[in-house]
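Each value in this text was obtained by applying a stated rule to the coordinates, not by laboratory testing. Quantities reported herein were computed from a predicted structural model and do not represent experimental measurements. Cβ atoms are built from the backbone, for glycine too; each structure is taken alone.
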Structure P
């Protein structure tokens with residue numbers, strides 16, 4: 001992506017009477033508002049507080065985020081921006097992540113760190129990887145399942161890649177495309193695979209080997225900082241509909257807000273359901289975009305140092321969760337002294353109604369089974385969020401229709417931003433830049449008009 005310098009960041013004010021409305025006070029929405037502050041935009045947020053999935057919650061002395069939200073910076077612009085708006089707020093960390101399988105902890109990524117697993121598993125992984133390097137290509141992989149086999153071979157596919165992703169995505173991996181994997185799943189060299197099989201740990205692989213996290217409080221300090229220059233932020237305001245012809249947004253409260261330009265971080269299926277005067281074919285196409293939900297169970301435990309990792313992946317189906325993380329390993333201030341905290345991620349279909357009590361009890365039992373919790377441990381507090389839109393599914397329908405949907409919105413002076421507005425696999429940094437890109441597009445239109 002290419003992101004220019006906006007009027008706000010360049011110091012050149014946008015002199016205009018044009019009205020800008022932003023729907024969604026998550027990271028992308030407040031980033032758009034931050035970069036359009038001179039336009040005096042109005043931000044509407046349906047929750048009682050801004051932040052979206054970057055909200056934080058304090059309960060019984062513990063601070064929890066919505067699952068694990070860590071900042072991985074690669075873009076020069078955000079590397080300069082974040083310390084400027086939040087000076088001396090973050091600590092830097094080198095990732096400590098692992099996989100728990102075959103009753104063994106191995107370092108992340110699995111494909112380059114198999115030492116410690118049963119010898120026959122290690123052998124199968126190494127031989128399978130060598131075989132995959134020698135196999136003919138016969139064109140690109142048709143789907144994610146085929147990409148895994150072609151990239152890593154049968155052993156790594158069998159013992160981690162396929163079971164973990166089937167558990168995570170809750171669907172046949174042949175229905176998922178492979179156009180999202182190049183940056184998110186690291187591919188090792190043969191030397192790295194062999195070194196990892198011999199116990200020579202491969203570190204620093206993947207897009208997130210280093211991250212920053214606040215020294216105090218939770219990750220919501222970032223959306224709060226971006227929102228500071230925005231004078232008109234209205235929380236507890238849900239959208240009833242958008243009229244792109246008459247150019248106003250109606251809220252369920254009865255408020256009607258006119259606009260010249262609209263920035264939306266609403267999930268695309270929701271945005272198109274709310275759009276008046278829109279072709280049924282586009283509304284139907286938006287409804288067929290798929291996402292995976294996450295039941296996020298946060299726990300405070302009465303024992304310190306329950307684990308030394310930042311997070312752990314669980315590929316085996318006997319465990320209800322796909323990932324467990326430990327916020328007090330990001331920041332000791334995330335909980336009271338002498339305690340530990342954890343976040344648990346259980347993926348599920350958006351149409352599946354999870355039994356929260358059963359899921360929590362099963363999670364605690366599974367944590368005891370794998371040795372993270374001991375039978376004498378007490379749960380001091382629990383905080384549970386069911387995130388309907390958590391991970392975007394990359395499938396053929398998305399690949400075919402997504403750009404048409406986004407382009408149509410822009411013909412109606414509506415600019416989509418964020419992970420769900422753009423229906424993409426966005427990190428926190430990507431969401432900030434996506435909000436900035438939408439802001440720059442609006443600023444350009446205002447200056448032209």
Structure Q
């Protein structure tokens with residue numbers, strides 16, 4: 001029985017999909033104005049584990065991931081510059097070029113981390129019509145109002161606005177006052193449609209019933225999730241930083257428009273922290289990418305995936321050179337142990353260990369416990385073939401590419417063998433200086 005921690009109810013719940021044996025999964029995807037940092041990638045690894053666990057449990061998963069390529073402003077409360085347009089200025093390219101480049105870069109990172117691609121990629125700029133339709137529905141039902149910079153959602157008309165965050169409304173209002181817009185009726189109100197500046201032309205803008213402009217960040221996910229998942233709104237995921245604003249606003253506008261519950265399960269991954277407990281973030285320029293943190297140092301990127309498996313997705317994870325080095329060593333040890341196991345004829349998956357593994361992953365994706373069971377299997381007295389078959393079965397969830405591990409025959413060059421022999425002879429003869437000189441060659 002799969003149990004998941006639901007942010008909406010603040011407790012673990014048995015997963016009951018809307019349609020038998022099927023699971024609709026929507027994951028908030030990248031804002032493609034820069035490389036994904038390791039904190040972002042931790043969230044995508046957690047979501048990938050969730051997807052694999054659903055599949056392992058026999059569900060037919062329909063996975064939709066959005067690509068935010070317009071509308072995400074530097075201030076989450078609908079103020080500041082569009083991140084795509086800002087990225088375009090930074091690199092001297094068009095916003096469209098920036099979007100395409102960083103989307104491709106993100107997909108490369110996914111592949112290196114063995115993250116399964118979604119069934120459907122949906123770009124915000126490909127779904128402007130659907131977003132306008134949703135705003136028109138909200139307008140018709142009396143949830144919107146217009147001010148000088150755009151069309152806004154009136155949060156006072158949605159009584160359960162804080163049901164996801166579980167924070168007092170006063171606390172959400174106080175947080176919203178950090179970015180102040182005196183024209184808004186309520187500090188928590190958010191933009192559905194933003195107008196283009198009157199004396200400047202944006203690279204990304206569209207005609208609408210309210211004027212030329214672009215969609216708000218939150219309306220994008222509501223419109224696209226309902227378009228592509230339809231009546232399979234089972235699970236919605238993202239980082240924990242989405243709870244108070246982005247996902248709260250998605251729920252408000254979606255349920256106001258449809259009169260129905262918007263997703264039954266909300267799952268959120270915790271932050272990756274760097275020195276002094278600070279979260280990794282592009283906005284503060286304190287972020288590491290897969291390229292500069294691992295690939296340039298010849299560290300297998302799956303070492304980072306392994307590191308993520310050692311910490312529960314709802315717990316903050318600390319980044320350090322030492323921690324990634326430990327994860328890399330553990331992964332190499334795992335590879336060596338698996339490669340040393342001989343394949344056996346008629347090998348079977350051990351049911352006892354499979355049950356233990358399934359129990360762990362079905363307990364709100366308890367991957368640290370699942371990983372411990374992997375090492376239990378390696379140290380067990382199972383027959384070699386059964387041991388390997390069991391581990392490869394587990395790897396359907398872990399995604400560490402154990403099936404591609406091969407025992408490599410290390411060939412030592414003759415010249416190296418000769419030097420080693422000479423050094424050993426010198427050591428036996430207590431010719432320490434000579435031995436040391438040979439070592440330096």
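Here Kirkwood radius over Cα pairs in Å was calculated and came to 24.3; which of the structures P, Q was it taken from? Source structure: Q.
In this comparison of P, Q, the computed figure 0.80 for FRET efficiency 1/(1 + (r/R0)^6) of positions 381 and 397 (r between Cβ atoms, R0 = 30 Å, to 0.05) is attributed to Q.
Comparing mean count of other Cβ atoms within 10 Å over residues 29-36 across structures P, Q, the highest figure comes from P.
Across the set P, Q, distance in nm of label points 7 Å out along Cα→Cβ at positions 85 and 405 reaches its highest value in structure Q. Here relative contact order in percent (Cα under 8 Å, 6 or more apart) was calculated and came to 25; which of the structures P, Q was it taken from? Structure of origin is P. Taking mean projected area of the Cα convex hull in nm², for residues 213-260 alone as the measure, the highest value among P, Q is held by P. Looking at structures P, Q, which one was helix-only ellipticity at 222 nm (-39500 (n - 2.57) for each DSSP H run of 4 or more, over all residues; to 500) calculated from, given that it came out as -10000? Among P, Q, the structure yielding -10000 for helix-only ellipticity at 222 nm (-39500 (n - 2.57) for each DSSP H run of 4 or more, over all residues; to 500) is P.
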